[in-house]
1. For which of I, II does mean projected area of the Cα convex hull in nm², for residues 473-608 alone, calculated from the coordinates, equal 13.0?
2. So semi-axes √(5λ) of the Cα gyration tensor in Å, for residues 521-584 alone, computed for just one structure, reads 27, 12, 11; which one of I, II is that?
3. Which structure, out of I, II, was helix-only ellipticity at 222 nm (-39500 (n - 2.57) for each DSSP H run of 4 or more, over all residues; to 500) derived from, given a value of -10000?
4. For the read-out FRET efficiency 1/(1 + (r/R0)^6) of positions 457 and 569 (r between Cβ atoms, R0 = 30 Å, to 0.05), a value of 0.40 was computed from one structure; give its label from I, II.
5. For mean projected area of the Cα convex hull in nm², find whichever of I, II sits highest and give me its label.
Structure I
């Protein structure tokens, strides 16, 4: 039962009072009190606003000040940037908007016109996590791999550079926000599941000229790259890789999120992603730590030179990226002030590192962890359980590949000394896939792809075993001080404020303010659509505002039966103030009506179609072809016609809407098998009275 209960989770993602802080005298003031100029507000990425006009006593008077509705209904994941009374934010498809921070008036917008077929290379929707603003320019990473500089006043393009090698055929994308580092802009990329080799690149902010590049895994050909990473890969990483499919699939290690520049230490910290493919035995012969996968690396921001690293998950077989938000602070540990770097890792452990040396100071689980019994503080390595790498058959582990904490940023309050983590309680059923060869398109993760259980009791048990939490973590005592349960696992990032509040949005569409000391909910607003983005707070003319992007999507939205079943709604930026009286009724969006498939037949095999669907289609269309946040295939008119289905799936007649041709990996017979499977799902999804007509 347990294995069946957790079967969905691997397949769906393979789609992807406490002690107070002691302020360091070396820590620069990097953000004016009222502004939110960096992704994490300040360059320590604490996501803490010292503003306290909105506080535990006044928050009950919080109301909507204004909102802006965007022209996309895909997921909204951006952290807005506010500088000098202007908000700069990005939406799905990497579009950028500038708005008056007090009225919401649109000042300008810029659409980079990302080719819609790029969607086939994206793990988890056409999302974008935000822009960077520096020296009168706005920088955005486009989904198709470009880094674009815009004039902050007009939105006109200043320069654009392609950061990825399209000629190689590797399926790179960018969803993360750029990082401002002195006079440079640093950007990573995604695509580990699709067969790429990870790296980060720094560009001159004025000209777009490349300054340096750091690869996170060795060159499969064994040759140097002429990059800043050459020496570190030769001296440290190369000997940790062995013969295996990484030489075809690139190895992964993409830096798709999680970068922090610390001026006090003079270091840039990057979080490195998961392996490609997942299965360590196929990837590297079951040998070696495979550096620098699932690691935190400190680099010299001027040259890209390696300084130190800490690998949270050696030999990663579980999709345990270390790309979660990286937060710098100064903590009193054992009576001494320590400059630290903190991360609530996807693998379930909360790490505190010395941010100048990388030395491990603590590592304790903030959610239930079953893949390891703990972390050996002498070696810094996890103590893995038997069959953790599913070498002796399927292994049910916590957390699953969605992680105990995903990309949604955590926050840290120097007033309470607590870290506020958007945590996830979720399990994974790991099992090797049958022998396969690298596919020219689609994912290459090499683990068994599974469906949501159709048995009612098993499905209910899966839902009951999966939920989200807001966790208040004490990084000194290494314990949970309080937590709040959420019915769905995929929720928004957090904001901590000087008013001793914590703000977070939920999958159900509630935007909530909690007491930062106790976790008691003090205020709530129905945003009308699910929230996965993190909030910010800023002040203009002495008035404090709280802002959040609203619009459900991303990887978690593909698990439709574990999140609210709603139609996709237009994305919005919603801004709140004390005494706000604005209203924001959502347009009514009706889901496509069920189609009549009575009498429709297929020559395909639905069982074979289920396997092929999970391998090829679920990354975009979700488990069981049942996700309304993308095209609901059960309600597609093309199901009625084998010819129409073939034209879409094999010939790519809808490529301008993101549905590329799959004729390079699917035969006509396999495409028809998928149609037979989706027809079965359409019949199961019909209302009872329709099936009996």
Structure II
């Protein structure tokens, strides 16, 4: 079927023919136009150049697959305005109309006006769009807003997807607010397990802590994208709500896949690589092994060529006409992105919504012994990789070292003793690496030397038998026993002093990066007479200093409310496992015994106690124990939102004072 139409490109209408080959492919015929050519290359996913037409003066020929993203782009080019409901959602008169509806329901629900004004705006926005992202900082009440939205929209078959710690917090919110909804609650791992086995998708899904699906190749991201695509096929206007506690994520690139899950095509860039080229300045590093981030395009006062300010000597052409250049302002693409997201994303910052005191940061510099300093220098000198060195230094700073000794052999879990296994490969490039996500989606990306996607192909991968890389064909692998060797650590005494200082308030939040560190904090706290809640990769556990094991389902309730029964209680968690979704406002201080490498986990953990319900008079104190220079190195990188994986050994050795 051939359909003639016109695309609006800038201020002109261009004649275009859409040749529907079948239900899956469309050929685009259009006369040469540089702007339209750029749109086709950057906005249509899976686009393919079919070569010049038979008539050299005839229309250009491109082929695109029929996908939801590509249909959205076609609607936009053909002036059907797929952005209309999102544009309406930011019109003041529309917002006011729906806020009145929320207030009316609010009085029926609670008997009075109970919500904050920003919560009403969140609810109204979701009612208007049904597909949106709550980008609201931790503690502003996103969960309650979602509850009321679901009640007002009378959603029936609801999926609520969240990480483990956020699910525990979800049930606390349910206990508190008793919403009139009954969603199917699951983790992101659970979502992966059921997507392929659903007879019918839900008509409503909530993705709590949605940065969990920001990486487009991860299995949970693929599962989320596949499920929401199915929902849009089954239902005309399904409800898809993402909730993120990071209105300004550490990387603007985090937005792309979240938007693609929520509304494919809303962002014009067809893939993350094109999106990155728009926002990021990067160069090849480590002989082209990866692209190193230099600077975000977020400051028009900087030069687009050298990234320096206008008055920098680089721009004095008269002084050096050969090497210097005129100042050309950088286009602030990051600020433009915030404007582009409005309508799909509703932003709420804590400082604009709540009257909370500023966080108070307290860095405790703890003096290491001469033996610890010597051990740290030896680690730094002998290591060749930053992450290896930092991991060992973090352990040493926390007061322990892991020792692994061979304990025997076992059957290889990859090949199950066969010595070989079946792997997928590309028949055209049999030696190339194939990510599992490409195999599951039946796709292949073709890149140029700059790392830009030239083409997205549909492909059926072949299978072959290969020698197992895990056991190199032997069918067996070594097993190891890991033991923890403790060393003296001044963090012990500092923790005891903090517990003593918080005895009157009876609550303290403590985060540590390793399970061995968590165990050490738990042990010291119990010895000091404090009850403990432990939350890490092993799960949740509660105990009193007298040996009573606490009800696992009521741990957060005990921590927040049961002061008479448990007058002294410390929450001990790992940032990545217990830094999301929780309310820990019973404590007015949060101690970081140590950090992990994840900046988002750090920010999330900081905000567990800095939210509505906190003691405003005592404020939110954030304490860092700094034992070795590596602690400060990690902390500075987290604060600056750098990627530790891309740091150099030279920089680490300088920080550690090792030549």
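Here, each number is a calculation from the coordinates, and none is a lab measurement. Because the structure is predicted, anything quoted here is derived from the model rather than measured. Cβ atoms are built from the backbone, for glycine too; each structure is taken alone.
1. I
2. Details: I: 27, 12, 11; II: 18, 14, 10.
Answer for the origin of the read-out: I.
3. Details: I: -2500; II: -10000.
Structure of origin is II.
4. Numbers: I: 0.40; II: 0.00.
The read-out was computed on structure I.
5. Working: I: 27.7; II: 36.8.
Looking at the calculated values, the largest one is II.
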